[in-house]
Structures are given as structure tokens and as C-alpha cells.
1. As an exercise: FRET efficiency 1/(1 + (r/R0)^6) of positions 42 and 338 (r between Cβ atoms, R0 = 41 Å, to 0.05), calculated from one structure in 1, 2, equals 0.45. Which structure is it?
2. A value of 0.95 was derived for FRET efficiency 1/(1 + (r/R0)^6) of positions 130 and 218 (r between Cβ atoms, R0 = 30 Å, to 0.05); which structure in 1, 2 was it taken from?
3. When helix-only ellipticity at 222 nm (-39500 (n - 2.57) for each DSSP H run of 4 or more, over all residues; to 500) is calculated, the result is -22000; to which of the structures 1, 2 does this value belong?
4. Here log10 I(q)/I(0) by the Debye sum over Cα atoms at q = 0.16 Å⁻¹, for residues 122-193 alone was calculated and came to -0.59; which of the structures 1, 2 was it taken from?
5. Between structures 1, 2, where is relative contact order in percent (Cα under 8 Å, 6 or more apart) highest?
6. Check the numbers for percent of Cα pairs over 27 Å apart, for residues 162-289 alone across 1, 2 and tell me which is largest.
7. Work out the source of 28, 60, 12, 0 here, i.e. which of 1, 2 gives that when P(r) over Cα pairs in 20 Å bins from 0, in percent is computed.
Structure 1
């Protein structure tokens, strides 16, 4: 784990997008949930509440894209990280990549709950583990092909094709009958998150590797194209094409098992959002408005660990519930508590930002 004095050589828009993505799971979702009962008859709030929840099985909602978007961003960040370490030997970078993966896997055990090493009752798959292992697999391949875009995209396509063919031919796209469930039963020890399968299991790691490779290729696009406006418009076009291909692919869009259609849609959304933020923040120079997002994006790992180890809503209620009782009706107390928990998480990031401490792996 490293402490950086300054976040040098970074894309402001990339940090802003990472921060916006993190804020959704840090408390924006809980805030919308608390507001929904007050405005349940309003069409906007109904859509917002629906989009900030996972699709029951098939389908695509905003909330389904939060975690995959982080994987896509990690791929882009890896590209810039490799650029900053051009003087390092490939072997040293490879060791660093896999050490990072192992640390993230161990942190994932910690986030999941008690680390008992009990193969029957402990959950071994995790969000952090998937990010670490997919990043290590993608990073190893990018080093092998020296970061060239075409081999990366070919490998991503081959992975998604292999995953898609396996899922299509060897499963029925149901929670118990899907191919991922068979793989997880054989290869994933301990408790599975969804009972019959795990959305962070081995086969999902393969799909995430393809998404990470696409993120890396997007980073190479940013480095290779000198015209900033053309770069953003190209990214926007690529994003639209990827989303369209994923949406119309004859494979269901299922977040739980990371189907190729789901991965392509998320890659398209990630590329399009990155292009739009790059135009506004980096090209047009409108940077002040995104500071609340950058503050979180620069310490995404630290705040993720904080909110998954410390119950900030319980902490907020313990400290402020008496104050809410004095001034607010019960339905608004829930809103105030959710807002306070979100602000507490953001303040933690802002404190680190002001101290110039940026924690990363």
C-alpha cells in the first residue's frame, strides 16, 4: 500500500468518474431509498428507486453497472500506471500486479466477514478479490503484448466468446442451471453469495478480465490520440457501438453471471461516460464542480473499506437520532440519517484529501 504526496499524472475526469461511481454505493442509494416513501407517487422517484436496485435476474439497471464500471476504470488506470513506470522491468511490474491482487483478495476476505478459514461457512469470493484477480490477469497479458491495443481487444473478444459459448451451450441462464453455477460448485470453496452461484466467482473473474482489458485499451486510446476533442468523440462512438452490440447480442443481459452482453453494455456505458466527462472536465477545463467526486475517487479503496467495516448509518443514528427527534418527523429522520452517513463517508475522504494522503494499491 502506497501513500502518494500528489496525485500527479492523473486524468481529472478519471478520478471524478471513479468518485461518482463510488458515491452511489457509499450512500446515494440509501438516500434515494429513504426519500422514495415520501414521493412514491412521483414518476421520477419511482424510476430513481428502481434504477438504484439490481435487476431481479435478467435486465440492466444503473445499479448493476456500478461495480463493472469500477473494473473498466481500473483497466484505464492500469494503462496510465504502466506509463508512469516505463523504466521498471516487466518482471517487477508483473510481481507488483500479483502482489496487489493477493492483497485485494485478503482484504476481500476481511470485508466479507470473520476470516475463519472455514471452508463450509466462510465466503472466499469477493468484490475486491474479483477486482484484484481480473486486474492481475489483464495486466499480465498487457505486459506480455507490450500494451498494444489490437492484441488486448482480440484477447477480450476471445474471452467473451469463450464465456458466451460456454454459458449458451452448457447452461439454461437460470440461477441454478447456469454454467457459472457448475463452475462455482467445482472451483469456489465456502459459501456462495447467491446460494447456487457467486457473482464474484471464477467464471465472472474471466468476464471481468475482458472488461478490464477493454478499459486498458480505452486508456491507450487516450494516450495515442493527440486531438482531445477527436479522442472524446471517438470514445463516445465506441461506447455507443459496444452498448448496441451488447444490448442486441442473443444472450441475456445478466449481471449475476457477467454474461458477455452485460459486459459489453457496461464497457459501452463506461466509455461513453468517460468521453463526456473528459470533454467537460479535461478539455473544457470545468474542473471545480467535480471536486466532491474527485475527493472520493482519489481514495476509493480506503472509503470502500470504511463503509464495509463500519456501519456509518448506525454511527450517525447513535450520534444524531436525538437531534432528529427534536426537529424532524419520523419519515424525515430516515432521510436525515442517510444524508448524514453519506456526508460522514465523504468527509473521511476530504480529510485524507486535505492531508494529501492518497491510499492505493
Structure 2
């Protein structure tokens, strides 16, 4: 297995720049997930690593060796696509063994590799079946098994669960996590638009936006310490509430006032020069609670109630030109549409961002 290094990697189609100066080091044994909105360049970046897209600028190294001009078949990678791409007339065994047969491996080597991969993926009792006799999750496991038997340096996953229904997606996601545990030295790069997959599978998450890397970090690091408002809103569901306001007091903690007259204290240091300046105040829906004291961060009228059993989502109408607010309260709540509520959050749960969008924590 191997590390993957990208140094100032860029990609352009004519005058259209898709990726700009991507610098990233993926260590051996990591499962790194690329996430971002549609069109941000995450699949293009994966295909460049695979050799399916030419690199316009910069350098790609796998296991320390430059790979820019190396053909895909010689890069030591295996790719699992969004579609299973199984041969319908071949059994599970033959589908998994196909690449090794093309590589002229011996029957003993093929049998050993396929049976070992099938055992890891719990396919050993299905080796004689055709793909049409398998469920969607089983077919995807066969596609993963076809990659495992090649013993690649790097595994690449391009949205492998997007064709599965919700329940099957959860089950297969768990299976991929278990697979990574059984192959701790394997380097894996995984592309998805589903942040739940990213948060549950990744060693580190790479958030892409508009061809740039916005932030790289462990899942909880991105959740608790987003570098800017884009990451703050992209990670977490429902997304983080952002309220516009000003800095009222500075010091070891920062007092803020919202445009709607709300007040709160953030456990984030600020300097005297910040006083009176514009600030974006972020708070996650699950961190909001009903205010009991004199001060509240937000005062609004409930527009929609979504009772989910384990939680209740309250949607509030936007105040003036501002955005709406979502509160995620635990359990079953009795609040009704049209009711006014005052909400607040603990100081350590409030995030502050400069007008540029950059977090106060990363100044």
C-alpha cells in the first residue's frame, strides 16, 4: 500500500479552470473522503489520480513515484465505480477473477485471492451465482471484491452507494467500514456528496468548493471547528444557522448582538479592534435550546414543525432580509405552528465568522 501526494495539481478544459493548485498528502492506511457540491471537482480529482483524466499542472505521486504520464494500468490503483459494471454472463467468482486471468495469474493464485476476498466481503456462499441473482448491495460487494483481488496500492471509490436505496446504503456503508478495519494498511480515497458517508467512514475529509480545497481535517474537527461559513453549512444536517450581527464586547469571550436584537456570548477570543465590527454568528440547529433567561440569541415565530420522534425540527420564518432559522430539539416537543419562541445556545457552541467568511478560530 502507498501514500498519495498531490502538489499544486490543477485541471483545465480549455479556458475553464476546474481545479486550482490542489495540495494534499494522503498517508498510507488512511481513508480520505472528498466531499462537496455538484460540480466542485471531486470526481475529476479522483479520475486524475486514477489516470482517467490528464493533469494540466502540478505533480501526482503514488508511493513516492511521479505518476503524471503513467498509464492507469501501471499506477497500482483499483477503482470502484458508481455502477457495478459486472459481466452478466459470469458468476461472482469469474467476475472477481477476471482481472487476474487477464494478468496471466496461476489458477492457485486466483483461487486463493478470490476466496480470501469473498470471505472478507461475506460472498463466499455466493461465488456460483450470476449477478442477476444478487441484491444491489451484493453486486456492489462483488465490484469491491474485484478490486481487492488485484492487491492494489490505492483503492478509489467513486460514489459507490449512490445507486442503492436508503436502507441498503446504510448496510453497505457499514460493510465498507468493516472492510477498512480488516485492511488497515490499505489506502482508500472515496468520493461522495453524502456527508453522512463522509462523517462515518473518513479518517479525514477534504471539502472542495469551486475547484479549491476549503478545509481538510478529521470529521469531528470539521464539525466543531469549521474554517469558514461554507464548511460550516456544508457539514451537518440540517446545516448551521448563520445570523448577521456585530461584536458588542471583546476579550477572552466575545459578546455579540444580532441584527434582530438578539444577544449571546461566544467562548471565542477577540481583540479590541473587533469591537463594533460586523460578524456572522453561527449555531448548529442541535445546539439551540429554549432561552430561560433575559437574553436570547433569536426570537421568532415557528413556521413549520417536523416531529421525527427522536427529534423535533422547528423552522422559523426569516426576520426581515435575514435567513430562516432551524432548531433541532431532542425527543417529542409540543410546540405549535405560529408560536413564538426565544432560543439561545451555550457559549462554547457559538461560532463567529468574519465578513469574508473566515472563522475567528483560524485568524
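Rule-based calculations on the coordinates, nothing more; no lab input. All of these numbers come straight from a predicted model, not from anything done at the bench. Cβ atoms are built from the backbone, for glycine too; each structure is taken alone.
1. Label of the source structure: 2.
2. 1
3. 1
4. Source structure for this number: 2.
5. 1
6. Values: 1: 32; 2: 36.
Once percent of Cα pairs over 27 Å apart, for residues 162-289 alone is tallied for 1, 2, the winner is 2.
7. So the calculation was done on 1.
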